[in-house]
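All of the numbers you see were taken from the coordinates with simple rules; none came from a lab. This is a predicted model, so every value here is computed, not measured. Cβ atoms are built from the backbone, for glycine too; each structure is taken alone.
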Structure I
Amino acid sequence: MPSSASMPLDRAGAAPQSMAGRYYRRFGLFERVQHGGMMFAFIGCALSGLPLLFPYTGWARTVAGLMGGFEGAALVHRVSATLMAAVFFAHILQFLWRGLATGSLLSVLWGPNSLVPQWKDVLDIRDHLKYFLGKGPRPQFDRYTYWEKFDYMAVFWGMFIIGGSGLILWFAEELSPWLPGWVFNIATLVHGHEALLAVGFIFTIHFFNGHLRPEKFPMDMVIFTGRLSEHELREERPLEFERLRREGRLAAIEATPPSAGALAFGRLIGGTALVLGLVTVVLILYGLLTG
C-alpha cells in the first residue's frame with residue numbers, strides 16, 4: 001500500500017489527482033525581478049571594474065573601450081552599483097514587510113523558509129560529504145540548501161564590504177576632509193580584492209551549483225520562470241514537499257507550466273549571463289597569470 005506522502009490528494013488536501021505535468025510556484029515576480037536586477041548590476045560592475053584591476057592587459061583596454069574608455073567604464077560601474085544598491089534595499093524592505101505580515105521578524109529569520117544558516121545546514125554539509133564518499137544516503141533538503149544559503153550570505157556580506165568601500169572611493173573628495181588618507185588606501189585594496197573574490201565565486205561556484213550541475217545542466221530555469229515541476233520539488237526538496245503536503249498548502253502554490261516564451265526568454269537572459277561570466281573568469285585567470 002503506498003505511503004501517505006506518495007498518495008494523490010484532492011484539492012482540499014493540497015494536490016490534484018493527476019500527477020502528470022504539475023508545477024508549483026517557487027518564486028514570485030518580485031523575487032525574479034530582484035534576481036534579474038542583481039544579475040545585470042553584478043555583471044555591469046564586473047565588466048566595468050575589472051579593467052581597472054588589470055589595466056596592463058589588452059583585453060582590459062578593449063573592454064573599457066566598448067564602454068567609451070575608462071571614464072565611460074567608471075560611469076557604467078557607478079550606474080550598476082546604484083542598481084545593485086536599489087535591489088539590496090528593496091530586498092531589505094521585502095524582508096521587513098514579511099516580518100510585519102507574520103507579526104514576527106523571528107519567523108522570517110528562522111525556520112525552514114529562512115535563508116539564515118541553521119544547525120541543520122551543518123548536519124547537511126556533514127551528511128553530504130559522507131554521501132559523496134559513499135558512506136551514507138543523500139541528505140534531505142528543505143526549501144533552501146546549505147549552498148544556496150552560503151551564496152545568499154556571501155552576497156549579503158559583500159554588499160557591506162564592497163558597497164561600503166565603494167562609497168568611500170566614490171565620494172573620496174567629499175570625505176577627504178574628514179577621513180585620514182590611509183582609509184582611502186585600505187578602501188581601494190578592500191574594494192578591488194573583495195570584488196575579485198566575489199566575481200570569481202559567482203561566476204564559478206554559483207554558476208556550477210545553479211546551472212552546471214549534472215541534474216541541472218545546462219541551466220536551471222526556476223529563477224527565470226518562478227516555477228518548478230513536482231518531480232523537481234519531490235526529488236530535490238523532499239522535506240519542503242512533505243511539509244507543504246502535510247499542511248495542505250500545495251494547492252495554493254500550484255501553477256501552470258512555464259510558457260514557451262518564458263522558457264526562451266529565460267534561456268536567452270541566463271545563457272548570456274552564463275557566457276559573459278565564464279568569459280570573465282578566463283580573462284581574470286589570464287590577467288593573473290600574465291601580471
Structure II
Amino acid sequence: MNLQATREQIEALTSDPSEIKGAAGKAIDEVIHALDCGELRVAEPAGEDWVTNAWVKQAILLYFRRQENEWINNPAHGPEWSQLPPEQRIRTGMVFYDKIRLKNNYDVLGVRCVPPGVARYGSFLGRGSILMPGFVNIGAYVGENSMIDTWATVGSCAQVGSNVHLSGGVGIGGVLEPPQAQPVIIEDGAFIGSRCIVVEGVRVDREAVLGAGVVLTASTTIVDVRGSEPKITKGRVPARAVVIPGTMPKKFPAGEFGTPCALIIGTRSEATDKKTSLNAALRDYEVAV
C-alpha cells in the first residue's frame with residue numbers, strides 16, 4: 001500500500017463521500033485490511049510520544065457507511081433463510097446482524113480466541129495474545145502475548161501494548177470522533193486490575209499497575225502520594241506506577257464530600273522477571289486485583 005496515496009484518497013472521500021460505495025471506496029477496504037493484519041495502526045509511538053493518524057480513523061468511519069448490514073457467522077444463512085419469519089429460522093451457532101464481519105485470521109496471527117470471545121474485522125491481536133470471552137472493536141490494536149480476560153472490552157482504536165494483562169471486566173474506551181483525538185493507550189507490560197475503566201484518551205505508561213476498580217477519565221485527578229507532598233496530574237499514569245482508587249474532598253453547596261480520584265501509592269520493581277515484579281508490587285502495596 002502506498003500510504004501517501006491512500007491517505008489522499010481517504011481525505012478526498014471524507015470531503016466528498018459520494019463515491020464511497022464505488023471503485024474509489026476500495027481505498028477504504030485497503031485501510032481496514034491493513035488494520036486487521038497489523039500493517040497499519042490508528043496511533044503509533046514516536047519516541048516518548050504517540051502520534052494519532054486521523055486519516056485512518058476517517059477510513060473506519062467511512063467503512064461503516066460503505067458496508068451494509070448482513071447476517072454473520074452462521075453457515076445456514078442465505079437469501080432463503082433470511083426471508084423466513086424469525087420463529088422458523090434454524091440457528092447453527094451464534095447469530096449476528098451487522099455491517100462489519102468478525103475477525104477470522106487468528107490462526108495466521110498465532111492468537112487464541114476462546115468462545116464466545118469476539119473481535120471485529122479491522123482489529124489486530126499480536127502473536128501469543130489470548131482473547132477470552134471479551135470484545136475487541138474495529139481499529140483496536142493489541143500487542144504480542146497480551147491477555148484480554150473474561151468480559152474485558154477493548155474499544156475502537158484503543159492501543160494496547162505487548163505483555164499487557166487486562167483483567168476480568170476491564171473497560172478500555174474507544175475514541176473514533178473527533179478523528180484527531182488520541183485514543184486510549186496502554187503501554188507494554190501494564191497490568192490493569194479487575195473492573196478498571198480507562199477512557200477518553202488516557203495513557204497508561206509501560207509496566208504500570210492499576211488495582212481493581214480504578215477509574216481513569218480525562219478529568220480524573222491522579223494524585224502521586226509517594227513523596228512528602230502530593231503531586232496532581234490528569235490523563236496519564238507514569239511508568240511502573242502502582243495505582244489504587246481513592247477520594248478527594250470537594251466542597252458543594254450542600255457540604256463537603258469525597259469525589260473519586262486515583263492514587264499513585266508506589267513503584268513497581270524493575271526486576272527482569274515481570275511476573276515476579278508484579279506479584280511483589282501487589283504484595284508490598286496490598287493492591288486488590
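Between structures I, II, the greatest calculated value of distance in nm of label points 7 Å out along Cα→Cβ at positions 61 and 109 is seen in I.
Determine which structure produced the value 22.9 for mean count of other Cβ atoms within 10 Å over residues 141-148, calculated from the coordinates; the candidates are I, II.
Matching structure: II.
To test your reading of the models, identify which of I, II gives 30 for relative contact order in percent (Cα under 8 Å, 6 or more apart) when calculated. Don't jump to the answer; show the numbers that get you there.
On the way: I: 30; II: 10.
Working through the options, I get structure I.
Largest in distance in nm of label points 7 Å out along Cα→Cβ at positions 69 and 269 among the labelled structures I, II is structure II.
Here semi-axes √(5λ) of the Cα gyration tensor in Å was derived from just one of the structures I, II, and that gives 37, 22, 19; the source is II.
Looking at structures I, II, which one was distance in nm of label points 7 Å out along Cα→Cβ at positions 21 and 189 calculated from, given that it came out as 5.1? Of the structures listed, the value fits II. A value of -6000 for helix-only ellipticity at 222 nm (-39500 (n - 2.57) for each DSSP H run of 4 or more, over all residues; to 500), calculated from one of I, II, originates in structure II. When mean count of other Cβ atoms within 10 Å over residues 157-164 is worked out for each of I, II, structure II gives the greatest result.
State the single structure among I, II that was used to calculate FRET efficiency 1/(1 + (r/R0)^6) of positions 85 and 261 (r between Cβ atoms, R0 = 35 Å, to 0.05), giving 0.65. Corresponding structure: I.
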